[in-house]
Each structure stands twice: as structure tokens, then as C-alpha cells.
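Coordinate-derived values only; no laboratory data. Because the structure is a prediction, the values reported are computed rather than measured. Cβ atoms are built from the backbone, for glycine too; each structure is taken alone.
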Structure P
């Protein structure tokens, strides 16, 4: 079971396979691994002890960052993300990032950005679309159209508590929608990265 995997000089943490979205471009619908990660489908959600044990096989000084990102939405396991982040920071000065769909407030039915304060250095939020209509069509969130507004509000709040906040879109949407997404991101004062699907 692959709890940790590496891509370049980043160490990734695969906490869960649960996700409230079914994005039309989701890579896990096509393959079981990313680069040479091995299968990212988990036999079970790893416990805190299992995650800490997995870290014993890696030297954190070898990496530029530790990233919570696997075959699921990491903030489904918000408490575990926070606890493992604290564990990492006790051992190293390595940067800690979360890649998220930004729906944590809907998942946990409370404000969650503030809980990441002092634990997360960087967060990348999947904007995926310039408005709720396209967003709902592309990400197919189980919470419906309200998801887009919650994601935007989560991003705004992250700016208050996390030093680096970025949006991302996948180049599966149209160029016009990408340009509209850039306008929205600029309006919110958040950098936008355009990701290749693969």
C-alpha cells in the first residue's frame, strides 16, 4: 500500500481515496498510478501511526516539499492532515503543501481554513472553471452548484491564514474558460496555474 510516493523533489502523502467530486478529467479513472508511484488505491485509510511509520523510509532533507495529494481529497481527513503536518514540522523545515478541491467546509460543515494556520505553508485549490455552471458540469460535486461558492470562499479565507495560495485549472476546459478563470483569479488576488491533465 503506497502511503508515500515521490515525484521529482517532492514527497507526496496519499491519505484517502474518498472525494466528493467526480471530475470529468480525473486521472484515477484512467490509471492506478502517477509516474512511478505504484498503485495509489489504498487497501484501507492509513492510521496516523501507519503514516508516521511510512515516513521512516524517507529523509525529509532530500525533498523541497511534502504534498498532501493522492487518489482522493486529502482534506476529507482534515484532522490527520493537521496532525501529520505538525509531525513533519517537528522533524524538518521542509515546506508542507495541500492540493485540494477546496470543499473542506462542505465536507466538515464548518470553517476549516483557519485550522490550517501554522500547519500548512502552501495550498493549491482546484478552481477548474470560471463560474458555477461550468464548475458543476466539469467537477460533478455531490453537493451541487453551491460547491463553487464554497470553494471560492474557502480560497479567500486561506489567503488570511496561509502564506502561499494558488488556484489551478486543467487544460481540459476551453481556452476561453481558461482566460475567464484567469480574470476571476486575478480579481481575487490569487495566482492561477494551468495544469496538463496528465
Structure Q
């Protein structure tokens, strides 16, 4: 839904594919295991930038007025515009090469790598937030938006990320609520490659 991302292609190639400039991020090795709490590259209306994956909901409350305690790494498309916990969030896109899911019981889980069948990047719809720490330092945060799975993903997980085409990115970033709600649907079947991920060191980034 996703639980981890991976981005192994050169960032210059990704920026060219997106048609935007690449900020100076220093040396960036291939990332095979991007985990919640780590930085992930994000596309906003201002271009590419790193953000922390996971919204720490400081000051946010649920429908009952109680503080939201858990870190939000994924937001359900069905309620992202309705829950008070998401009030005031922005929109962004997380461009990656794919994500991982797991099946099976603890200690006997099978890891699955999910990517675009044609080898293109995948574009996850996302929401953003900014946490201002004491002293004024700001932390930009992002969470992926999820929806029910398509037939390809359903045997592995009951949710999947909302995936966008390149043509839909401007609509997601700048469209009104009615326009973006039309984008929050399962990805068409047959466009994903799903394979066992037997070559990943889960202790490495």
C-alpha cells in the first residue's frame, strides 16, 4: 500500500523524464529500500525537492477532536478530503521506480517488487504538510494516497497507491477537489510488473 519504495535509476534521468530541473542533492546512490521516516524525492508545483516520508500530525485532531497520535505514511483516498486530520495539507507527487509489498505470516513473509511493466517511473499521488519545530525550523513531510487495489495487486495487498500518468500530474497538483477525485482510482490492469524481491538487503537503505 506502499510499505517501502525503491528508486534506482539516475536522478538526472528521472528529472529529464519529468521535464523539470534537478536540485543539487549531492551524491545520491541507488536506493533499493526507502523506508518511512526517511527522505524521499517529491515533485511539487515548485519542482523536485526532498521531504520526509511520514506526516507527524503535531496539532492535528480527528473527527472527535482528539490528537492524532500515529505518524501518517499513507492516506486513504476515500477520506483524504474529509478527515480533519488532513485539513490544510498540500498536494505532491512521489516519483519512484516502484514499491514493495509482503505476503505470508511473520518470519515467513514473501517480499514482492512492483514496478511499471514498461520500465517507466511510477508517480504516486501524495499529500504534504509542514511541521514547525520550536525555534522555527520547518520539516516538510509527505504521505502517499491509497485506493482499492486493481486485479494485479489484489492477491498481494488490499490497498495500493494512487498512481498518476504524467499527463495527470498538473491536475493533481493544481486541480480542484472534483478534478482530483476523478484521479483517485486503481491503476489500469496489466501495466505493472510483480516479481519476488529476493535480492534486497532489508537492513540497507
- Query: The value 28, 17, 14 for semi-axes √(5λ) of the Cα gyration tensor in Å, for residues 81-168 alone was derived from one model only; which of P, Q is it?
  - Reply: Q
- Query: One of P, Q was used to compute distance in nm of label points 7 Å out along Cα→Cβ at positions 17 and 121, and the answer was 3.2. Which one was it?
  - Reply: P
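Of the structures P, Q, report the one carrying the highest value of distance in nm of label points 7 Å out along Cα→Cβ at positions 49 and 97.
When distance in nm of label points 7 Å out along Cα→Cβ at positions 49 and 97 is calculated for P, Q, structure P comes out on top.
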- Can you say which of P, Q returns -2000 when helix-only ellipticity at 222 nm (-39500 (n - 2.57) for each DSSP H run of 4 or more, over all residues; to 500) is computed? Q
- One of P, Q was used to calculate mean count of other Cβ atoms within 10 Å over residues 9-16, giving 14.1; which? Q
- Item | For 15.5, 43 (Rg and Dmax of the Cα atoms in Å, for residues 41-112 alone, calculated) the corresponding structure among P, Q | Q
